[in-house]
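These are the structures in question, set out in turn.
Every read-out reported here was derived from the displayed coordinates using simple, explicitly stated rules and does not represent laboratory data. Predicted model only: the values in this text are computed from it and were never measured. Cβ atoms are built from the backbone, for glycine too; each structure is taken alone.
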Structure I
Amino acid sequence: MLKTPFRIARYPVTHRQFQAFIDAGGYGQDEWWAGLAERPEAIPAQWSEPNAPRETVSWYEATAFCRWLDVQFKTAGLLPEGWRVSLPTEEQWERAGRGTDGRKYPWEGEFRSGLANIDETLGDVGPCNLGRTSPVGIYPDGQAPSGALDMAGNVWEWCRNEYEQPERCGDVGDSSRVVRGGSWVSLSGSCRAAFRDWFSPGLRNFNLGFRVCCAPPID
């Protein structure tokens, strides 16, 4: 059960937002990478539209971005006292994605076409034939109870938790990390708000991104 308040980003981190970290020299500054098991070089994403979700980003890169953003927010006076920016825990993510009424998807009821960028938009499987990520926020009818958008489909989203030991949410180690939400190549069942999966924290893929969360520290 969640015991502390939190705020989660309305959208996944976009290319424009992540580029600000790159332009600020984020990959070259030790403080953002301290204690992380890997420090990769920056590489281009699969797509580059400013308002599309930043994909091809590892858990380590997402964590470094959150550390950098935390300092930017604190410097600007944008965080409540004692709060910090991080990846969401999967408990925070799920609460934001399904609310307190136990819904299966971010919206009420069963899966309905046109509420998320999932595999129905992949190639000629579905009606849209999109075959890639979409700009964030273009499925307003798929909004979660928290007000967050794109919590089903578009990109899988990194969470803080280790997959096999979900009580562990620290930044050290190279254990597989939880991802939530499904992506543009996922079946609808994988986009359920309670569905959990995992990836190696060093993986970069064209359907894998993240969003940020603000809360009091939990560790």
Structure II
Amino acid sequence: MKSLFDYYGDVNIGLYGRASDKLFLSSFEEDFSSVFNVQSKKITIGGTEFVGLFSAMNSNGIILPFIVRREELEEIKELGLDALVLKEKFTALGNLIVANDKGAIVSELLSRKSIKLVRDVLKVEVVQASLAKSKIVGSVCFATNKGAILHREASEEDVELVKSVLKVEVERGSVNFGSPFVASGIIANSYGALIGSKTSGYELDIIVRALKL
């Protein structure tokens, strides 16, 4: 199932939510459990609505920044997720990590120690790399367990890396009428997706094909 959506007029909906094949976390009042076919929970991170921007997640665990509050962390842990608070100066971890249940690609900005911790919590192979000449790998690539979509100017080497690490087929594309930062406009798991409402029909066709929706 797929649905075009904006959050109070903001089409960059990926900033506000994160989905796995077990859970959907967001700042949305609306319950989208029917879209994702999983439990839905409204949360905040660091007292903000930026649940997608400030987290990386798969079905095994969630990576959070140091700004997460104690009560927020406890609420997340109560959902059965293994949670890691990463002691890095960077808070926008959603931009620095792209992961599914098969693998993860992390930014070259993260430390070697952090990479090991991410591997332990997400329980997948982790590779440190750049994608599309960018260190914000979680912004230029979006993946589920069924497929991935990558920055439209990504190289063939980038495509092959994502295929190898995340073990899914990959398409190049954009979202919200031309944005190459595909993760900013998509929240998805294997069962469904919310996609930014400015996304064109052509872009939507590529996203649907890439994520096998």
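Suppose relative contact order in percent (Cα under 8 Å, 6 or more apart) works out to 30; of I, II, which structure was it derived from?
Values: I: 30; II: 22.
This value belongs to structure I.
Assuming 0.60 is FRET efficiency 1/(1 + (r/R0)^6) of positions 11 and 99 (r between Cβ atoms, R0 = 25 Å, to 0.05) as calculated from a single structure, say which of I, II it is. Answer for the origin of the read-out: II.
When mean count of other Cβ atoms within 10 Å over residues 43-50 is calculated, the result is 12.5; to which of the structures I, II does this value belong?
Working: I: 12.5; II: 17.5.
Structure of origin is I.
Using distance in nm of label points 7 Å out along Cα→Cβ at positions 83 and 163, single out the structure from I, II with the greatest value.
II
From I, II, which structure was FRET efficiency 1/(1 + (r/R0)^6) of positions 67 and 203 (r between Cβ atoms, R0 = 25 Å, to 0.05) = 0.15 calculated on? Among I, II, the structure yielding 0.15 for FRET efficiency 1/(1 + (r/R0)^6) of positions 67 and 203 (r between Cβ atoms, R0 = 25 Å, to 0.05) is II.
Once mean count of other Cβ atoms within 10 Å over residues 19-26 is computed for every structure in I, II, the highest value turns out to be that of II. For mean projected area of the Cα convex hull in nm², the highest value in the series I, II is held by structure I. Among the shown structures I, II, from which was the value 22.6 of mean count of other Cβ atoms within 10 Å over residues 147-154 calculated? Clearly, the read-out refers to II.
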